[in-house]
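As structure tokens, here come the structures.
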Structure 1
Amino acid sequence: MDTSMINKIQRAGEYASQPERVTFHRLALNFSGTNNHYEITLDDEGWDCSCPGFKKFAICPHIMTLETLLKPMLKRPPLPYAPGQNIVSDVEKAKRYAAESDRIELLSFECSFAGYNREHFITYDEGIWTSTSEYFARRGLCSYTMALEKILKGMVQPVRAQQQPVA
């Protein structure tokens, strides 16, 4: 491993401890609830979840879980509770789900990442990562993608470095 890669790994650790540097612009994921699997998206229009609770109240424990886990990276206020919603039950469920992040499989996302020198844009689409980082263009990974992998704790497939060309 060369010193350049060692520096990127160290920087990724620093960045991972500062999730507020990340801003999610779009997300798509699968969420394994207690009884069913749900599809959740976040875009410019806001959240959407395929569960019946969200369809009825425009909030659900699945979204509440994501708002907890991804809070510093969302840069938007949490959804308000709804009249008629079973708030106590939904909050308890969301707390339990937040401790079980293996329920969440991120399918895709777009985010910006405030690096030390400039902002970078990262995408993830079913295991394929991209980054505007020059280092990423050469190596297939960078401190930003490695930091996101750490922050998202197993909700994404690992970043894989490109093989170095043989001279």
Structure 2
Amino acid sequence: MRTSWQHIADCLRQELADYGGLLHLFEQQQRSLFDRDSQTVMGLGAAIETQARTVAVCRMRREQAVAELAEQHGQPANATLRALLPLLDPDARPLLEALIDEVNLLLHRVRRTSRQNHTLLTRAVEIHQEVLQQLRPTSFLKTYSPAGTVSVSGAQASSLSVAG
């Protein structure tokens, strides 16, 4: 029979694998951004969303297992796994500590890479808009919000003229 700490270790291993998959997708997206491969960037966006949902489900599963472990030991359901470690088999603690540390490290890398990609994507869109505005300045309207932010939108052309 598997003990609760073994189930939690399995959950942490799966979470590591899922975060690793998400990080891999973000790194692929970043390479595609630098290569200016818009088709791959678009495809990876959908894959990233799917993997992020998978990670969220996995994390909820692990949190539920930790809450059950806490309740078994008379602790609050929202107790952290690290806080519950002293209640577990001493031989299991180093494994669980290592898994917790690895999940936290990988989560930090995923967040950092996600922020970098977001910044790259945002800047790419801004540059694209600036180029379009320079090529067709009459096709865009700038409006200002009461807070002072600028919004740029495409203007409706009243008529099209054809040369020729």
(request) Determine which structure produced the value 1.13 for Cα Rg over 2.2 N^0.38 Å, calculated from the coordinates; the candidates are 1, 2. (result) 1
(message) Of the structures labelled 1, 2, one was used to calculate FRET efficiency 1/(1 + (r/R0)^6) of positions 94 and 126 (r between Cβ atoms, R0 = 30 Å, to 0.05), giving 0.70. Name it.
(response) 1
(request) Given a value of 6.6 for distance in nm of label points 7 Å out along Cα→Cβ at positions 6 and 142, point me to the structure among 1, 2 it was derived from. (result) 2
(request) Using the calculated result 12.0 for mean count of other Cβ atoms within 10 Å over residues 118-125, pick out the matching structure from 1, 2. (result) 2
(message) When helix-only ellipticity at 222 nm (-39500 (n - 2.57) for each DSSP H run of 4 or more, over all residues; to 500) is computed for each of 1, 2, which one produces -24500?
(response) 2
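Any read-out appearing in this document is the output of simple, stated calculations on the displayed coordinates, not a laboratory observation. All figures in this text were calculated on a predicted structure; none of them were measured in a lab. Cβ atoms are built from the backbone, for glycine too; each structure is taken alone.
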